[in-house]
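What follows is a group of structures, each given as structure tokens.
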Structure 1
Amino acid sequence: MRSFEAELPEGNYRATLTLGGPSSTTVWAETRRLMLEELPLGPGETLRRAIALNVRSHRLAPPPPNAPGGREVVLNEGERGSPDWDGKLSLGFEGSAPSVLDVELQAAPELPTLYLAGDSTVADQAAAPYASWGQILPRFLGPEIAVANHAESGETLKSFISSLRLAKVLERMRGGDYFLIQFGHNDQKREWPQTYADASGSFKAYLRAYIAEARLRDATPILATPPQRRRFGPDGRVENTHGPYPDAVRELAVEEGLVLVDLDAASRALYEALGPESSRRAFAVAGDETHHGLYGAKELAKCVALALRGSALPLAAWVSPDLGPYDPSRPGAHGPVLSN
């Protein structure tokens, strides 16, 4: 894979890429965040495409004297040195003879940001065959909005606070931004007593706190139910492995008047349409019924983009027309239409 790096201050940027043919080029940013996919060009053809990017570091503004807080996000071992946190912009180019003739960078503080908070099903997965919908979502959004994926494997609503990840999001959040929140996979684990949250009690209470913090900054919170694990019952239907958590998120979305991305329902429809055997290809490795591979991550990213496009938010207009029509109960019937 060819690459491009630039040391930049934290913030949003617009990169305008000039591609040349003959080639087919896919563009990744930071930790395998899909930006552009398989753009084909013939001999002598050129194409300019703009993408919106977010650059961040793990540092936090120091708290005032005698005030509680920290100076940096508590990163896990795998995140140290990650392109997501190094304060640089990293781009990677792959495909059939990928050809990038020029990269123009421009600071774009006016761009709104879509912040993502969640667990491993949302996080930027560093290595294939693993992938998540969060790192594929930029592929289905236009250059009018930057995605800042702060999700990380193993996170819960509580640990996202204690590791100062929420503090980092809130420090950067501005009016006109969006905050898409998806938890539940790990919050439901009673065997993790420090971060367990009861669905009808503290889980909803913590979500309310996230919502209130976003609104305090004139940002728009969006809730997502967690995608189901791939577990089929004898009737051929996907079993609910999340108990009351998806319903808790749905109830809260209604109570707070928020847009809901129902990945619980979408993932069930997708897995059941594929069937018990074919649905295995949506996941990264055999035996792992939680973490997706590139195919599954793309299908769920389409579901997220579809929900955003169907909302009444200004964000709806920034979903790429490449998405086309999509129905998770008919995977493969409608796919994104790649165009120049």
Structure 2
Amino acid sequence: MQSTKIKIFTLTVSVLLIISIILGMGMGAVSISPLQVMAILGKKIGISSGVAYTDVQESVLAAIRMPRVMMAVLIGSSLAVSGAAMQGLFRNPLADPSLIGISSGASFAAVAAIVLGINTVTSITGVTGTYALSVITFTGALITAVIVYRLAQSGGKTIIATMLLAGIAINALAGAGTGIFTYAANDAQLRSITFWMLGSLGGASWNTVLGILPFTILPVLVFPFMAKALNAFSIGESNAAHLGTNTELVKRTVVLLTALCVGASVAVAGVISFVGLVVPHIIRLTAGPDNRYLLLLAPVLGALLLVSADLVARTLFIPAEVPIGIITSMIGAPVFLYMVIKELRSQRNF
């Protein structure tokens, strides 16, 4: 019975993802019907059809809509599977990729670069080019991950509880630093900071998609192979070690891959919250806590969530665009509150 539910859920989410991708490529200020979307995509791979479309529609789809949808798929899938892995590592369904301060570190680096000026930061770091801000943000995420991981080490082992506490401290410290730079910012810089902190896929291009591809695809490919190890963590780290799990390797891999995908995502799209928190919980309602299913289904549902959220963000108030972070927070906050209330009720019943 459980297997049938999982198959139906997988099929439903996969079909919805395909539909959302087609709608995401077609809906917007320049309308492109689903048939026209299919015809233009078919032309790219050498398949001719009788469906008529304009050169403008083809250009908009190829240069603007396709990279934006692909970036949403990459970011959504990687954040979701990283959230599932983090929850397995910490044995806590309320954990997400921002728990150990990676998002805050990346945001602090971005805000600092905006206020100090890209030219100033470039002269200090040597980073040049159009994507200097993205590189600086990505570097901030990696540095934060290394600091948290080092602080959590004791006697050659990484203590998960210490990692959590270090993450909370880094979150607070990075938040304070972000606040200082925000206070020092002028009006133009404040607008840039606000837009960045709320998240947007508006800067998507094929260059940015290719830039984040290796960092976002790695968690999607690697984490499913860690399902057995993360299942072992559910009975405790010491018990997992007795079962033959290399616990240190698991912890290093989860932290590193999470840092890579969060850093890459924040670098090109700003802060997008709740994806890594909400998606694994929704899957558990149907497929249960088994990471064999969770880590395979999370990328699909994560991609569906972010593609759909971006579609709403782009089309809700055309031609204006709502920051995608607002949409994901509107979806994620009620689910988060439901999880907290459910956990409190289960403790009372116990």
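Which of 1, 2 yields 8.2 for mean count of other Cβ atoms within 10 Å over residues 63-70, as computed? Here the read-out was taken from 1. Taking helix-only ellipticity at 222 nm (-39500 (n - 2.57) for each DSSP H run of 4 or more, over all residues; to 500) from the coordinates of each of 1, 2, which one would give -25000? Checking each candidate, the match is 2.
Between structures 1, 2, where is distance in nm of label points 7 Å out along Cα→Cβ at positions 55 and 143 highest?
Ranking 1, 2 on distance in nm of label points 7 Å out along Cα→Cβ at positions 55 and 143, first place is 2.
For the structures shown (1, 2), distance in nm of label points 7 Å out along Cα→Cβ at positions 47 and 295 is largest in 2. Comparing relative contact order in percent (Cα under 8 Å, 6 or more apart) across structures 1, 2, the highest figure is found for 2. If log10 I(q)/I(0) by the Debye sum over Cα atoms at q = 0.08, 0.15 Å⁻¹ is computed to be -0.41, -1.31, which of 1, 2 is the source? Clearly, the read-out refers to 2.
A short reminder: the numbers here are calculations on the coordinates, not readings from a lab. The structure presented is a predicted model; accordingly, all values stated were derived computationally and were not measured. Cβ atoms are built from the backbone, for glycine too; each structure is taken alone.
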